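Coordinate-derived values only; no laboratory data. Note that the coordinates shown come from a computational prediction; the quantities given were computed from them, not determined experimentally. Cβ atoms are built from the backbone, for glycine too; each structure is taken alone.
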Structure 1
């Protein structure tokens, strides 16, 4: 199957701009780039494909195709358009290689998501027509509020063919591209259920205790190995935090490096105030590895979750993001998404590579 594989990026100690040097893949398939399209599937074999705006595009617009792995999983195709000061009503004109496009032959209504983003939800008929046309067509053009958006279809067929392969649809009646007589599709894996434990009920250390534990731990780590938390001697210790995980265990977060738009935090668990026995917190990664370092991370005691967001550039349109949940004995990955291409796509549209159902323990 054609396409350039991209390994997901979680690893916080590596420079996030080196997108090929991340952690093990968050899903077996990971993400793949097909010319001007990128596709990714999660642990349930639910898949997403996106058209990539040109690197020089002044108006950001892209197609987003989503499909769950269920045998009868419907195809959802939407068009995302960004522009300044968008005002309703919004009508979008679509052209396919210069010719008007839509099953009804007229403009399509757009939903305004905020002042700068609008979404067109394509009907089932328009979705089928566009998928069929993508075999020969090269470009979809959208016109909205005086702006023109160019959406490349190069690589779209390969991306959809890859999705069919991941979901076991090749040669079947439900395939997007390579259809056939087969009527069976493998059942989707079960959604993992994770029980997170809030820690807000345990007394939070006061400022004096927090500073004492953080300072003592930094000193201890430097004696063990300066590379355990490379703060280059000028760390902003005001960013260090200590939270209670239970009646005796503390979660300590130390700022270990700072860049223009990324801050790396190292996490250790400490029993009482004995930093000599501090242990690295293991944030497990698919594939069996783990690390105690996360980028732009924050812990929320009310949900028992640590969120992270590694930016590959300052505007945050590429990189990786996700969450870990505290289960009472350790942290476990609950969600992970990635965008290895810096093309103006907001994090909420990135392909999700891992998902779960998180329930808060009562």
Structure 2
């Protein structure tokens, strides 16, 4: 563990991230006022400590649990099938076509809102993400504010439509919970905004990262295609090997020691997911993509730790499985059809272009 020039204590070992990332002395609440428009996170489960975290998470848990995954992934499959049928030349962008579109439309189905506008939502989110870097570049704040203004305007329209025509979707449920006093109006709006805006981001990256690996490693794709029993392990290894978010932040509420390093109360702590996922004390040959890892190496940290583990991890894995299974059922191979383009920060990773050719 080190203390960096930016004033963060950096925690990178798997054991430490697992233990102290969920330690009760670590808080997620301070600091959001310095994140520009991302301050909206303060009113979601992402930005709340217990017990408010539990209160808010209760509103969404049942919508993303294992029992309802099959219902939502029917949309994922339908969108994927439709898109592939519309590409007779088998040329497409793996990021936008196979990652963003199916997952955004699936989240819209959960919320009960129109599925149109995936490209616009994607572009707005690209404007906002660099604000979460440790040192945002000049102009980042303005871009993030513009992106959030666009997303908020879209959400306002969706909320107004639901107030006029409530249904059984998650957005109507959140608005009803606010009306009943279970959550505040700000919490309902912030939760809806995060789900609508981020619903394609991490799961989309998981899918795109897998497609990138399949194109670079035909042997991995062949194993996925011909060995049904290895498929979940391949997806788990994709999550370990190439996580969408590289770190998460906490603030120490009280003095605490990690590996004999004293961390005073009020200190900022940065937990490095990417590094922990490649800790050689836990993962043998951590730089290698190895689906056949023993069970003791199967728990990567890409979906978070403790109470703040990702509420959507079940549906994320299931959506990746659906997209990959559709491809495996119809195509013998995947290859690059152009240069892969990415836009990464020290916080997160993003594909901007993933041109692919699918081989019948």
*Match the computed value -3500 of helix-only ellipticity at 222 nm (-39500 (n - 2.57) for each DSSP H run of 4 or more, over all residues; to 500) to one of the structures 1, 2, and report its label.*
1
*From which structure (1, 2) was distance in nm of label points 7 Å out along Cα→Cβ at positions 118 and 134 calculated, if the value obtained is 3.5?*
2
*Please state which of the structures 1, 2 yields 0.95 when FRET efficiency 1/(1 + (r/R0)^6) of positions 70 and 198 (r between Cβ atoms, R0 = 35 Å, to 0.05) is computed from it.*
2
_Given 1.00 as the derived value for FRET efficiency 1/(1 + (r/R0)^6) of positions 230 and 254 (r between Cβ atoms, R0 = 25 Å, to 0.05), which of the supplied structures 1, 2 does it correspond to?_
1
*Assign the value 22.6, calculated as mean count of other Cβ atoms within 10 Å over residues 238-245, to the correct structure from 1, 2.*
2
*To which of 1, 2 does the computed value 21.2 (mean count of other Cβ atoms within 10 Å over residues 62-69) belong?*
1
_When Cα Rg over 2.2 N^0.38 Å is compared over structures 1, 2, which one is greatest?_
1
*Where does the value 18 come from, among 1, 2, when relative contact order in percent (Cα under 8 Å, 6 or more apart) is the thing being computed?*
1
